[in-house]
1. On FRET efficiency 1/(1 + (r/R0)^6) of positions 212 and 404 (r between Cβ atoms, R0 = 30 Å, to 0.05), which of the structures labelled I, II is highest?
2. Out of I, II, choose the structure whose coordinates give Cα extents along the principal axes in Å, for residues 228-395 alone equal to 56, 38, 26 when calculated.
3. Computing P(r) over Cα pairs in 20 Å bins from 0, in percent gives 23, 51, 24, 2, 0 for which of I, II?
4. Taking 17 as the value of relative contact order in percent (Cα under 8 Å, 6 or more apart) derived from one of the structures shown (I, II), identify that structure.
5. Of the structures labelled I, II, which one yields 2.4 when distance in nm of label points 7 Å out along Cα→Cβ at positions 140 and 164 is computed from its coordinates?
6. One of I, II was used to compute mean count of other Cβ atoms within 10 Å over residues 252-259, and the answer was 17.8. Which one was it?
7. Out of I, II, which structure matches 21.9 when mean count of other Cβ atoms within 10 Å over residues 12-19 is calculated?
8. For FRET efficiency 1/(1 + (r/R0)^6) of positions 196 and 372 (r between Cβ atoms, R0 = 35 Å, to 0.05), which of I, II scores largest?
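Readers should treat all values here as calculations from the given coordinates under stated rules, not as data from a laboratory. From a predicted model like this one, the values you see are computed outputs, not experimental measurements. Cβ atoms are built from the backbone, for glycine too; each structure is taken alone.
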Structure I
Amino acid sequence: MKMMMSRKALEEYGLVNLGTINWNLSPPVLVEHALARKEAMLASNGVLAATTGSHTGRSPKDKFIVSNEEYAAKIWWGENNHPISRENFDAVRSSLSAYLQGRDVYVLDAAAGADPAYRMPIQVITSLAWHNLFARQLFLRSNESDVTSTRPGFTILCVPHFHADRRVHSTRSETAIIVDFEERLVLISGTEYAGEMKKSVFTVLNFILPAEGVLPMHCSANVGPKEDVALFFGLSGTGKTSLSADPGRRLIGDDEHGWGDNGVFNFEGGCYAKCIHLSEKYEPQIWNAARFGTVYENVVLEEGSRVPDYDDDSLTENTRLAYPIDFVENAVESGMAGHPQAVIFLTADSFGVLPPISKLTTPQAMYYFLSGYTSKLAGTEAGVTTPQATFSSCFGAAFLPLRPGEYANLLRERIEKHDVRCYLVNTGWTGGPYGVGERININYTRAMVRAAIEGA
């Protein structure tokens with residue numbers, strides 16, 4: 001599918017009478033635009049620092065999927081996937097397109113999926129320069145194979161300052177994240193939280209890839225010197241990024257992967273790491289990624305000096321930095337590796353009951369994968385201010401358009417076929433529940449994880 005850099009290409013989405021169309025700008029130019037438009041500030045270390053207003057986490061209650069006869073029976077409808085009619089979707093798109101008339105936009109041609117056999121071209125259209133920089137650093141950079149691919153792509157249209165009208169558009173609020181699998185289009189409005197773009201693409205891949213025999217996974221992944229691959233499943237804030245960023249192993253990716261016939265591959269080209277209480281001593285890979293080209297999201301800067309204060313949670317505990325994976329010194333450049341030897345389920349047990357680590361049989365692994373017991377941590381979703389015990393199927397229910405059993409069957413088949421060891425690791429509390437006990441030291445968890453991966 002050839003991506004034409006022209007106004008006519010955007011008119012196919014109803015985007016007409018636009019202002020300046022900025023195509024595939026480099027990070028330095030996007031930083032210049034963001035600063036000139038007063039969208040963000042420059043931190044002392046060169047990182048572009050943006051804030052997202054009232055939305056400092058995802059808005060799962062405002063996520064919709066366009067319902068039609070072809071897909072309706074496949075979708076796992078419920079609290080994570082709300083239906084919206086074709087008529088209401090078209091009304092939102094029409095109003096959003098009208099809002100954009102006369103306004104500048106930023107367009108990025110990118111891709112999702114490091115394995116060329118499954119790579120999906122994506123186009124990200126944003127009204128904010130810093131959002132486009134975020135997308136450029138998080139997704140895979142487009143190349144010639146993406147341009148000539150016959151695989152249909154998806155378009156992400158992110159316009160945070162357009163607010164839906166509940167009376168006109170039948171949305172829950174002014175915020176709307178709508179996925180249309182038929183038109184291959186995602187609309188994001190009413191929220192500046194950049195993570196909505198990345199998770200929308202993940203939702204799309206979770207719908208498309210199982211039919212092709214690929215298990216999409218909400219996990220981080222790394223590989224050791226003996227080419228031993230490990231996967232870390234878990235919700236946001238449970239330690240996927242921190243534990244996979246091991247100086248003794250190479251990082252494949254920090255959040256989203258596929259497991260196909262050839263092994264594991266990253267969906268993305270960057271990392272989106274939590275940085276509240278970030279420490280150079282304990283998380284050097286993430287610390288060193290904070291440099292020019294990286295984006296801070298809701299990280300507070302000291303007035304005057306613009307030095308980042310990683311301990312300041314006055315905006316949110318869900319502070320983030322987004323950076324390309326090549327900012328990690330020992331990352332796997334191809335984003336691909338073999339089949340895993342170890343699968344680790346991370347659970348932040350807020351009750352302080354689960355042991356720090358447990359080895360699981362395959363049936364036990366399926367139980368924990370389907371139940372997905374963990375905690376939502378402060379700031380990762382709108383309204384979450386303290387740890388809340390939750391059950392999230394496949395450790396990523398919020399991003400699953402299909403029923404959990406479809407993903408669980410794919411995982412079971414692969415665990416059995418490749419004789420994979422499975423573990424449950426508690427990255428939450430010990431010595432009592434939240435507020436009484438203390439959170440398990442990440443260095444202790446690292447040591448246990450390292451021993452498990454090595455087969456101790």
Structure II
Amino acid sequence: MTEQKANPRKLAVEALIKLEEQEGYSNLILDSMLQKSKMDPRDAALFSTLFYGVLERKITLDYIITKHSSKPIRKLSPQVLNILRTAIYQIRYLERIPDSAAVDQAVRLTRKFRQTSASGFVNAVLRAVLRQGNVVWPDEKKEPVRNLSVRYSVPEEIVKLWRKSYGQEETISMLEAFQQPRPIYVRANTTRVTAGQLAERLKKDGVEARELPLVPGAVELQGGGSVEQMSTFQEGLFHVQDLASQLCCMAVDPQKEELVADVCAAPGGKSFTLAERMGEGVVYAFDLHDHRVKLMKQGATRLGLTGVKAAVRDANAPDQTGILADRVLCDVPCSGLGVIGRKPEIRYKSLKFLENLPDLQYNILSFSSQMVKPGGKLVYSTCTLYPAENEQVVERFLQEHDTFQLEPVKLPSSVLREQDVGKGMVTLLPHRSGGDGFFVACFVKKTHGGVHAKD
């Protein structure tokens with residue numbers, strides 16, 4: 001009996017429903033369904049495009065549905081709602097797919113999901129969408145927050161937060177940046193190869209790659225398939241690391257033969273970069289979970305970084321290691337609002353669920369400060385754009401730890417907001433840095449004679 005060919009549109013609807021029901025991670029759901037379905041590359045590409053496309057544009061798509069539906073969205077079954085979302089996404093954003101095919105396939109899907117009674121409704125909504133043509137957005141003067149929320153598919157509470165924190169123009173630039181296709185950033189293993197040499201090797205292997213001189217060791221990849229399958233990866237010539245994360249390591253600025261502690265290290269990218277930047281020295285890479293520590297050990301072995309010492313440790317507890325480090329990095333668990341371009345599901349989580357995070361972040365920073373030697377450097381970082389997790393945690397730490405003070409974050413001025421240049425706290429915005437949204441603060445621990453930081 002011939003195995004029935006997987007339907008990429010049907011799988012996209014199933015994946016979207018699964019994500020909503022389980023509140024899992026989009027990449028894990030996508031990878032799992034790709035492995036089980038065994039689709040050919042063309043169908044797999046369509047499935048991935050529809051899944052992530054709908055996820056990134058969900059608020060926009062629901063706004064369009066609401067404008068043309070005779071029923072409230074809350075009254076639609078998950079199957080019908082996601083059939084409509086995937087069809088409208090094809091109509092509005094995928095030029096290579098004829099509108100007629102998008103409508104026809106959507107109607108067929110109602111039958112495959114045993115929603116036959118909704119086939120006429122789905123057809124009517126989609127025909128109305130086609131007749132309207134251009135979408136009429138909420139008035140940008142009367143409803144500026146709703147206008148941005150609907151156009152860029154970001155909840156209103158986040159739009160309000162960012163407009164208050166960064167202003168209207170920066171917020172729009174951020175939202176536009178998060179919607180752009182993302183390249184893959186990698187960090188050359190500079191103990192084995194330069195970024196320029198890595199880029200040339202990748203090009204010879206058919207991968208579009210270019211060195212980014214602004215960030216030493218950084219290389220940008222466009223396409224090229226699975227990174228893990230590349231011979232250069234298997235040879236330990238690079239590891240995957242977003243540009244903002246690499247900039248954070250620049251701010252840590254480890255020197256040769258120093259001792260560095262990375263207290264929330266998994267999956268290990270920052271620890272690897274810090275070890276490569278030092279050349280000689282020790283990086284303690286700590287994480288709470290044993291399986292993640294094992295992955296870091298495997299990564300360090302692949303890269304040949306014998307100076308990386310991965311171990312299990314709870315960062316949210318007083319230090320028991322007795323380590324006194326030259327540099328300590330606290331890249332703490334956070335809401336992830338700076339990575340919604342790569343992980344679009346994060347944007348739909350309510351800020352109310354994040355209320356306990358600042359206390360956790362403060363505790364990790366406070367406990368980790370015990371590991372810093374006098375004159376040493378403490379770096380606090382997050383991949384979020386939320387002052388409660390960033391500036392407010394730093395301000396609380398300074399109020400309660402008078403042995404520390406801020407020192408300027410040393411990063412290229414071109415990636416910073418003008419008001420952050422020369423300051424001890426910086427916010428990396430995606431349209432400026434080219435990477436994720438990120439926050440970095442640098443402290444120095446005072447010596448008895450005042451402040452002295454190692455250079």
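1. On the way: I: 0.95; II: 0.40.
Comparing I, II by FRET efficiency 1/(1 + (r/R0)^6) of positions 212 and 404 (r between Cβ atoms, R0 = 30 Å, to 0.05), the maximum is at I.
2. Working: I: 56, 38, 26; II: 44, 42, 28.
Computing Cα extents along the principal axes in Å, for residues 228-395 alone on every structure in I, II gives 56, 38, 26 only for I.
3. It must be structure II, since only it matches.
4. On the way: I: 17; II: 11.
The read-out comes from structure I.
5. Numbers: I: 3.0; II: 2.4.
Source structure for this number: II.
6. Numbers: I: 27.9; II: 17.8.
So the calculation was done on II.
7. Values: I: 14.4; II: 21.9.
That value comes from structure II.
8. Values: I: 0.95; II: 0.50.
When FRET efficiency 1/(1 + (r/R0)^6) of positions 196 and 372 (r between Cβ atoms, R0 = 35 Å, to 0.05) is computed for each of I, II, structure I gives the biggest number.
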